[in-house]
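These are the structures, in structure tokens.
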Structure P
Amino acid sequence: MYEIMINNLIAKSYMDKKLAELLNPILEDLGFEMVRVRLSNGNPSTLQIMADRLDGQIGVDELAEINTSVGTILDVEDPIPENYTLEISSPGIDRPLTRKKDFDSFQGFEAKVETTELIDGRRRFRGVLAGVNNDEVLINLEEGTIGLKFTWLSDARLVLSDDLIKKMLKKNTKAGILNEENFDEIETQLENNEE
């Protein structure tokens, strides 16, 4: 339904895009999708890669698998001239929205969206996602529903809420990533005067 391609939300700088083009096929071969790539300056620099499963669920073992495969390719190709730290992560609950399908998948949840250019005098929008219509991301604002062209977006992320946490917990439990049987039993001790 949606074509996944490298865009400015996934990779912003020239180097980010170059790295995304190198690493995206590796992730796809492993059965994952690239959510975001960022090479940040520092001493050392950090290469952050966010990945997700096609079904939107990823575990620690899978992140380790990605780390091994990506690390090997980076060692062989050596695209980053300076020292860097490789960081592989899931997008998290208040995840960045980088693909059109993200705006559909999280329809009904609040998001913060920024555009590259001013739209009616503003660049920042906060509202409830209402899906995608062709090349426009729909957002319900207080003043009504607006459509922002996907190519206009410079940043977008979910806003952490109780409903979003509940959805993600339910999704992770259903996928078997979160299994309450693996947790220690919680004991509650009452004060002597409460017994």
Structure Q
Amino acid sequence: MKASTVSLVMAIFLFVGGCHQLSTQNRLVEITSEAEEGFHDLVLSIEDHKKLSDGSQTILASGLYKGRKVSVEFYLAPGWRSGTLDPDVPLTTFRGTVSYRSVGAESDLLLQVIDELYGTKQAPKAMNKATEFTAISLGGDPRELTKEPVKIKLFFDSNVEDEYAELFTNIDLQARKLYIREKDEEYRPAIVRALQAH
């Protein structure tokens, strides 16, 4: 094969690869685009959803912050139990366990962005490989994410008072969006501490 032909083939591969990266970037949402005044709620694009044979599920969610890609994996453990919050309230809830999992540098950046937006000034270097939360659904069935949007309240349990935290994670598979929503700004420092690698 002549050198000019090799150069042409390489140029095509680089062009196609660059176009794929651009098209991926174009599909990603700006993570602060749906925040309400006074809160730093984040939205990410769902890039992948898998339901595993044991009933667990993983969601890879990514977005852009000032042009840089951030990502995280959200894991829903199997074994969700149905119940009610109150006998007088006709709402079926599901209790289970979820985790935020790092996918590497893009997750580290996401945590640093959260620290920046929350104003907690903890300067985390990296996201923990996995941070587990107790979870309860406030809408939808976490076992059947494809059927309807699901709203989940997360609790980071700790014996240390300043380490306890709550936040919401909402999943809309049809819209391909995952939302990380604040419960209360007082939990901001604890959320950053819970998610960072120690």
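Every read-out reported here was derived from the displayed coordinates using simple, explicitly stated rules and does not represent laboratory data. The structure presented is a predicted model; accordingly, all values stated were derived computationally and were not measured. Cβ atoms are built from the backbone, for glycine too; each structure is taken alone.
Summary table below
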| quantity | calculated |
| --- | --- |
| Among P, Q, which structure scores highest (criterion: volume of the Cα convex hull per residue in Å³) | P |
| Comparison of P, Q - label where mean count of other Cβ atoms within 10 Å over residues 40-47 is highest | Q |
| Read-out distance in nm of label points 7 Å out along Cα→Cβ at positions 136 and 152, computed value 1.6, structure in P, Q | Q |
